[in-house]
Structure 1
Amino acid sequence: MNILVCNVGSTSLKYQLIAMEGETVLAKGKMERVGTDRAEYSHEDAKGGRIREELPLRDHGQGIERMLRALIGPVVPSLDSVDCVGFKVVLAKDITGVQELTEEVLAAMEAMNGIAPAHNPPYIAAVRQFRRIVPSVPLIGSFETGFHRNLPPKAYLYSIPKDYARRGVRRYGYHGASHEYLSGRVAELTGRRDLKLVTCHLGGSGSLAAVDAGVSIDTTLGFSLQCGIMHNNRCGDIDPYLPVYLQETEGMTLEEVKTLLTKKSGLLGLSGVSNDLRDIEAAAEAGNPDARECVETYAYYIRKQIGAYAAAMGGLDAVAFGGGIGENSARVRELSTEGLGFLGLDLDRERNRTARCDAEISSATSRVKAFILATNEEIVVARKARDFLSDPGA
């Protein structure tokens, strides 16, 4: 069985074509800075084919077209060689887990577009694009909320009238495939399934999760993807009265406030440089004080959350860093763990600076282990799609 996994991020598109017997990756690729004239595309396949190019990508639809040109012919003779397309979908009204992406399910996703405006519409468009191209191929979605479905009420309830929770206003949590992969990989590396672990999925969109013995008990993203640590363009946690102030005192409209908080804030707004941490770190190294403060503030949010989750779990055994920033920014990892010696976490700075995935970066004497891991959301989605096709009722 060959499964093509299409992972549509807010500013990225990643994919893997996997032969599930042996879980052999036939081809994989990623596009970053989607929505710009300088998108970066890399692709490689098991036959030795490689692509590295910079190109304009107006939207994810153009990215899918480029992906298919790289796959059909060079890797497989036609899309008939693909048995399933799996998607790491985000959110749907009253639906989670693994689902066939029927029009009914897509309608449930559309009902939540206002909560996930940067994520749901591109995924819905991608699913419908594939349905037009390969109408006979099953399209299976694994919802990001699934890994967090067992959060206890004390973690998912908001302090507003309880009737809203009964109507679905609660913390859902996202990035489930990444947190699930990171927690499973740490268990493999340590030989322990009983870990109190903080998983840090850090990228254009980021979140942390408290994972106790493989079960998510809390996570930073909530009802929407606008909260938690700061993101590339999105503000993360702010005073909930700030939007009221901006409208009543600054004279902004609701749409202007939404644009400010979801498109002009986060790393972009605080640094004034870019929504890409690589650009911000370069500016900080060149002496830009706003860029330096942005990096330090970003890491401070993460460090506070690691401490909070250690308290929530009653201890801490390990911390895992994944995602584009988590895997590649030694500076963020260093600042995010600075001062956590009281929890038993001591980073080895040289390891942290030179190590590549998958690697331990804590010191030899550190009681709490720290890891850099190449998160693999695609294999999680592929396994779930395979299992669903084998037994849809499981």
Structure 2
Amino acid sequence: MKDAISREIDKGTMPGGVIMMGRKGKVAILEAMGKQSPTSDAPMRTDSVFRIYSMTKPVISLAIMMLMEEGRILLTENLSNFIPEFKNMNVLVRENGKVSLAPAKREITIADLLMHTAGFAHHANKPGYIQELYANWDITRRNQTNEEHAHTLAKIPLISHPGEEWNYSRSSDILGRVIEVASGQNLGEFLSARIFLPLQMHDTGFHIDEKRGSGRLAEPFSPDPWDGTEVTAFDMHEKPVFEAAGSGLVSTAPDYARLLQMFINRGELDGIRLVGSKTVELMTANHLASNIKIDSELMPPGYGFGLGFAVRTHVGLAPFPGSVGDCYWTGSFGTQFCIDPKENMWALFLMQAPGARFHIRIMIRNLVYAALDS
């Protein structure tokens, strides 16, 4: 593992990275390699702080399931029960070269949001009319509230009818607002009190205090050496108004590893239980029916989707090793994790190198499974 990652660092793929892997309740490897930043000689640290982007999503899904266990949310409930503006959504329809709007066949449910089958799109998806509207409405701006973000999305048509397609989307961001409405708390406050503090994830949040994070921030190359694009990244010290539930968290390898071990333990860590074992079983099961259309490079063959991450359904088909039932997700700057209940194993790799993320994603999976004994 160290040799392969070091080669990529030497080639200039990334400034540095942190690899961490655990099996049977013990940490097997925790290594920091390279530099924290291309503009500094400071070495990468095992507790360096990274923007984890979409690795925020499983945390939000966990929060939703905690509220479900308290009877505050049902997965079958309509989103409009919590945010009425989503009551009567329209869907963009293309027929015979013409574009029109049609009423959604049914309402969006909480389960749709967890599975990314609600009909929302994402500005990072393939270019399209809906993505242009997202850009025009500047839906990622950090000076809006979660409530304002949700109300803006409610004004934009859906890309598909709820329940018909899997589309990587803004669904988790909307779930962030659902958590606020259902709990009566600000999203960041809820996550801190109910997940981060119990799991002792002290460096995880929507920002990190300047004093606490000083000398520990991992930064990317710009332009990106992989594809030459300019890279912009949010300031990890800045406390945003918009607590982006789909992409806004910062964290460290030791912090996020505690979350992964909790999932392997089926909802419990160090005597603290966050959710019941059957709830974790529900989260890590495939929820996509065979008739749901999937057309995304983010969903490889042989995988379905659970309530927060991709779930392996076949031993083969995917271009990397794994086990039926393993779960994984990634972040747009190159962070990634997988949990494999069959092997009693979890692994994560953190870097800030968006251009190389697809290449490194598969390479790390190969390295992780090559390290396992029988």
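Name the one structure among 1, 2 that helix-only ellipticity at 222 nm (-39500 (n - 2.57) for each DSSP H run of 4 or more, over all residues; to 500) of -11000 was derived from.
Answer by label: 1.
Please state which of the structures 1, 2 yields 1.7 when distance in nm of label points 7 Å out along Cα→Cβ at positions 17 and 321 is computed from it.
Numbers: 1: 3.4; 2: 1.7.
The read-out comes from structure 2.
Looking at structures 1, 2, which one was relative contact order in percent (Cα under 8 Å, 6 or more apart) calculated from, given that it came out as 23?
Of the options listed, only 2 reproduces it.
Once mean count of other Cβ atoms within 10 Å over residues 217-224 is calculated for all of 1, 2, which comes out largest?
On the way: 1: 22.6; 2: 19.8.
The structure with the largest value is 1.
Of the structures 1, 2, report the one carrying the highest value of mean projected area of the Cα convex hull in nm², for residues 233-328 alone. Spell out each step's value before the answer.
Details: 1: 7.7; 2: 8.6.
Across 1, 2, mean projected area of the Cα convex hull in nm², for residues 233-328 alone peaks for 2.
Who wins on distance in nm of label points 7 Å out along Cα→Cβ at positions 121 and 145 among 1, 2, i.e. which is largest?
That would be structure 2.
Output the label of whichever structure in 1, 2 has the greatest value of distance in nm of label points 7 Å out along Cα→Cβ at positions 41 and 201.
Max of distance in nm of label points 7 Å out along Cα→Cβ at positions 41 and 201: 2.
From 1, 2, which structure was volume of the Cα convex hull per residue in Å³ = 136 calculated on?
2
Every number in this text was worked out from the coordinates using simple rules, so none of it is lab data. Everything numeric here is computed off the predicted structure, so don't read it as measured data. Cβ atoms are built from the backbone, for glycine too; each structure is taken alone.
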